[in-house]
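Where a number appears in this text, it was derived from the coordinates with a stated rule and is not lab data. Worth saying up front: this structure is predicted, and the values here are computed from it rather than measured. Cβ atoms are built from the backbone, for glycine too; each structure is taken alone.
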Structure P
């Protein structure tokens, strides 16, 4: 079984690009530990002879719809809906610092 500690949670937060406060790190550490314990418990279940299934509700039918082509917006219509633009392109907030 894996062990979750504060360093692991901090590494995950960096990879996910989220900032966490100390109390959030501790709470997430406990929750992830519980999740991993539950997964370990599930891995002990003998599934020999059990067929994989798409859904637990086999009688549920999901209807499929044909794709329908609709008219596209013109560039000027699109730009009217954009909160900010520059040189004909939609400006968005910076996602990666230093880019």
Structure Q
């Protein structure tokens, strides 16, 4: 993706992060918000770049307004046992269908 080998649709970009539509969506709206600097997971991101972590949630709110979402779920998978398969922190924004609780 970062080298351009996978085509993606960008929905947001700032100096610290970008957001794309997920290529394997798990909901009608599935956006990934990704920091440009490498951090393995959300825990590492929160220690090393808490401002970027905050900016990611702000971007989620802006994207929700831009896409007229009436609500959304935001998810970080941290660690393989929690479903993390790409070891570069990214925030999932899911919307467009009802979600159950508890998840998973």
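Between structures P, Q, where is mean count of other Cβ atoms within 10 Å over residues 44-51 highest?
Top value of mean count of other Cβ atoms within 10 Å over residues 44-51, among P, Q, belongs to structure Q.
Thinking of P, Q, which structure, once relative contact order in percent (Cα under 8 Å, 6 or more apart) is computed, gives back 30? Present the calculation step by step, with values, prior to reporting the outcome.
Numbers: P: 18; Q: 30.
Checking each candidate, the match is Q.
When helix-only ellipticity at 222 nm (-39500 (n - 2.57) for each DSSP H run of 4 or more, over all residues; to 500) is computed for each of P, Q, which one produces -7000?
Working: P: -12500; Q: -7000.
Of the structures listed, the value fits Q.
Computing Rg and Dmax of the Cα atoms in Å gives 23.7, 61 for which of P, Q? Please list the in-between numbers first.
Working: P: 23.7, 61; Q: 13.2, 37.
Going label by label, the one that fits is P.
As an exercise: distance in nm of label points 7 Å out along Cα→Cβ at positions 20 and 60, calculated from one structure in P, Q, equals 2.0. Which structure is it? Please report the intermediate quantities before stating the final value.
Numbers: P: 3.1; Q: 2.0.
For distance in nm of label points 7 Å out along Cα→Cβ at positions 20 and 60, the value 2.0 is produced by structure Q.
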